[in-house]
Structure P
Amino acid sequence: MTLRLISGGDSPANPLDIVEQLVEANEWAFDRSSDDELAVEVTGRWCDFHLFFCWREELHALHFSCLFDSRAPKSKMGDVAQLLALVNERLWLGHFDLSSEDGVTMFRHTVPMRGAPAASVEMVEDLMDVAIGECERFYPAFQFVLWGGKSAEEAIAASMLDTVGEA
């Protein structure tokens, strides 16, 4: 997926204003329920992604999560947790998490911004690009474990294959 970039310029104090500009530039469906929360839907290669942004003024932190349409049944949660450990070892930014309540897998990251004058367009673009890219990259591994009957190790090995060309 390629993000449509927006021009730099002055950064608003609330980073969700920048997120909203980026979302509008890409013509994605979104809901800004308050000044501090924004939800976005993005169609990916494998599934739809649900992005959630939360600005915590008192912490000067931007929390971000990216959920994909995949729920682990209770019987598979141990296998998915093992896969998460293997996947997270391969990440430089953020981490994948598994909700113990409903089995939803998500990518999460929080950006502390204390002392920074404001968020930048590039920071938000990078955050979204990395999150969606990692979700796209590892989505097949989660499917191999959930529905393909593969072990975490087999799923990682299969999903890390780099294909060349098109069939």
Structure Q
Amino acid sequence: MSTFVSVSTYTQAVTHVTNNLLRSLKEIIAGSGLSPEALTSDWTILERGITAWLTGEYLEEIHLEVFNPKTDRLIGRWDFEIHYGFSGDGAFWVDTEDIRYHIQKAGVWPAQANYRIVASTKAERPDVDGWSKTSLRSTEGFVKQSIGTTINGSGLNSGTGYWRRVSK
């Protein structure tokens, strides 16, 4: 009797990237002075959507929008841009040190700030329970700082950046 084992590298990459996107968001939220409670309470919904859209290659970006709840204006934003199809070397990694460095560089947000996670997807993406359509707040008056690749899943990876207010 023979036993065959098959491993889906892409499935492993999706799991790795999903988990590290969520962990990175949690680290950014906590490291920026906000409570990760809302993120952790929605973890299952976030995980379900990110996994489904990565699997079908519908996910384009994940955004962490931080805003003033009184004015509804943007305070800051982090973007995780998804890249598909690069040839990988089998390595799975996340650059948490680079993310931590840029959290410190971006600074702490006001304690009264609120946040939400927004996914930018291709138009033909399937609906996922718990997710709804929305639009991003304006980044007028902000400039994007690119960090580079911070999450690699052997060809499925994320380029990361954050938005900061333009100095006057």
- Message: Tell me which structure, out of P, Q, gives 2.1 once distance in nm of label points 7 Å out along Cα→Cβ at positions 138 and 154 is calculated.
- Response: P
- Match the computed value 1.8 of distance in nm of label points 7 Å out along Cα→Cβ at positions 18 and 122 to one of the structures P, Q, and report its label. Q
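If distance in nm of label points 7 Å out along Cα→Cβ at positions 90 and 114 comes out at 3.5 when worked out from the coordinates, which of P, Q was used?
It must be structure P, since only it matches.
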- Here mean count of other Cβ atoms within 10 Å over residues 58-65 has been calculated and equals 20.9, so which of P, Q was it run on? Q
- Hey, relative contact order in percent (Cα under 8 Å, 6 or more apart) derived from one of P, Q reads 23; which structure? P
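Upon calculation of Cα extents along the principal axes in Å from the atomic coordinates, which of the structures P, Q produces 70, 33, 27?
Q
All of the numbers you see were taken from the coordinates with simple rules; none came from a lab. Treat the numbers as computed from the prediction; the structure is a model and nothing was measured. Cβ atoms are built from the backbone, for glycine too; each structure is taken alone.
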